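Chemist: Below: a set of structures, written as structure tokens.
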Structure 1
Amino acid sequence: MARFRMDDFHLIEAAPTSPASLRSKLGQVILCSSQARARVESVNPDTGEYRVVLQGTLDTDTSRFDS
């Protein structure tokens, strides 16, 4: 597994981003974190629009990503 680094955060906001690509990038962030949580800030049932905040700490132990 590739280690997600602080410098990679700009990749999450790169446009255009397909849902599959975004899922992959966010999955890497979560898997490379020592802790993570998500908070649903809002959901609009009329439009389907939503806002989710992901918060966590990237794991600094690089040994588990070496292979």
Structure 2
Amino acid sequence: MRPELIGVAAGGVFGLFNMAVLRAVAARVEDAKPTPEKKRTAGILRTVAVVEVFVFAVLGYFLAPMLMK
């Protein structure tokens, strides 16, 4: 298997794990009585969670070949 694919897979797995953690944090921020500030914060956390999956996969693509040499 090529190092780039290993990096994408590892970055994707790490990104998905981080996404689950950030979505759990967003759910806790937005508890029973959400205010507009809490809703905004939770929305930002959810957006960052989705973006991080792609960012970590791209970083894995470029960093894994450097580490495997």
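Rule-based calculations on the coordinates, nothing more; no lab input. Model, not experiment: these values are computed from the prediction. Cβ atoms are built from the backbone, for glycine too; each structure is taken alone.
Chemist: Computing relative contact order in percent (Cα under 8 Å, 6 or more apart) for each of 1, 2, which one ends up highest?
Modeler: 2
Chemist: The value -31000 for helix-only ellipticity at 222 nm (-39500 (n - 2.57) for each DSSP H run of 4 or more, over all residues; to 500) was derived from one model only; which of 1, 2 is it?
Modeler: For helix-only ellipticity at 222 nm (-39500 (n - 2.57) for each DSSP H run of 4 or more, over all residues; to 500), the value -31000 is produced by structure 2.
Chemist: 1, 2: which one has FRET efficiency 1/(1 + (r/R0)^6) of positions 2 and 18 (r between Cβ atoms, R0 = 25 Å, to 0.05), as calculated, at 0.85?
Modeler: 1
Chemist: Suppose you compute Rg and Dmax of the Cα atoms in Å for every structure in 1, 2: which one lands on 13.9, 47?
Modeler: The structure behind it is 1.
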